[in-house]
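All of the numbers you see were taken from the coordinates with simple rules; none came from a lab. In this text, all values refer to a predicted model and were calculated from it rather than measured experimentally. Cβ atoms are built from the backbone, for glycine too; each structure is taken alone.
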Structure P
Amino acid sequence: MSPLTLYQLVSLMLLLAGLFGISQRKSLVGMLISVELMLNGAGLSIVAAAQLTPANAVLGQLGTLFVMGLAAAEATLVLAIIVVIARRFGTTKTSVISTLKG
């Protein structure tokens with residue numbers, strides 16, 4: 001098995017772990033961590049493809065830096081939203097937050 005295939009499999013495992021975490025977690029912080037896992041898998045896939053193929057390695061590294069910047073901005077915004085939700089509802093459990101008042 002080639003190294004690129006191994007890296008892609010690890011990247012796929014990170015993606016699947018993130019999808020599983022999003023579907024199974026009850027708290028917003030757990031969901032945020034799962035999304036970060038998925039973005040790390042995407043970054044690993046981009047770097048591996050750029051380094052182990054004839055493609056330009058610099059473009060792969062720039063793409064991964066873009067993904068990392070996107071993950072940092074997303075984490076900042078989501079954490080701010082979680083703080084507002086925790087202050088308003090008193091919890092970050094999705095089952096409590098998703099109920100409508102009627």
Structure Q
Amino acid sequence: MPPSDLDRIKDKVRLRQYDRSAHAMEEMAEDYLTILDVEVAILSGQVIRVEKDDPRGTKYVVVGTELDRQTPVGVVGRFASSGRYLIITVYEVTEFEG
């Protein structure tokens with residue numbers, strides 16, 4: 001059975017085969033999130049939405065909890081043509097998504 005999209009995303013994070021956009025880094029700083037918070041959010045998270053309308057590729061919205069295991073964090077990303085995972089933006093979830 002082929003791995004799910006979430007499994008593939010988590011594998012890229014575990015193997016450190018991901019990149020962050022400048023926008024993602026700015027949003028992390030605004031919400032006082034570290035890269036460890038983002039990694040934990042992805043590894044603890046679930047794909048809540050798949051967006052296929054972007055010509056650059058399918059985007060995955062993953063929501064999990066940051067390092068404190070309480071604060072919900074959303075991470076939007078896509079698989080790049082290089083095979084790496086690109087984190088496009090990151091945000092603290094302030095209302096229910098789903």
Structure R
Amino acid sequence: MAWYFIVDTYIDKERGRGEYDDYIRRVRPIVEAHGGKYLVRTEHISHLNEKRMPQRAIVIRFDTKEQLNRCFSSPEYRAIMSKRTESVDSRAIIAEGLD
């Protein structure tokens with residue numbers, strides 16, 4: 001059963017992106033090395049609710065939950081995670097797919 005990592009990101013206009021762009025550049029090879037496939041990775045978003053207006057959306061598909069867990073607990077990912085957490089407000093969920 002496939003698992004999906006879904007995240008939306010809010011960038012504070014006053015704080016800027018900080019090291020987030022470096023995080024974006026470095027995270028993709030880590031995700032792909034653990035079997036993750038990007039389905040959505042964009043800043044082109046239409047907002048349906050004024051209370052939820054992220055500037056970036058990401059959806060990553062993993063074949064198994066174990067792959068997803070290994071990816072985001074890997075030493076490589078943990079080494080760059082602070083570049084995201086200290087730069088932007090991102091909100092993630094993990095969801096089991098229907099396939």
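What the table below lists for this structure:
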{"read-out": "Structure with the greatest value (metric relative contact order in percent (Cα under 8 Å, 6 or more apart), set P, Q, R)", "value": "R"}
{"read-out": "Comparison of P, Q, R - label where distance in nm of label points 7 Å out along Cα→Cβ at positions 12 and 28 is highest", "value": "P"}
{"read-out": "Computed -8500 for helix-only ellipticity at 222 nm (-39500 (n - 2.57) for each DSSP H run of 4 or more, over all residues; to 500) - originating structure among P, Q, R", "value": "Q"}
{"read-out": "Identity of the structure behind 59, 25, 17 (criterion: Cα extents along the principal axes in Å, calculated), options P, Q, R", "value": "P"}
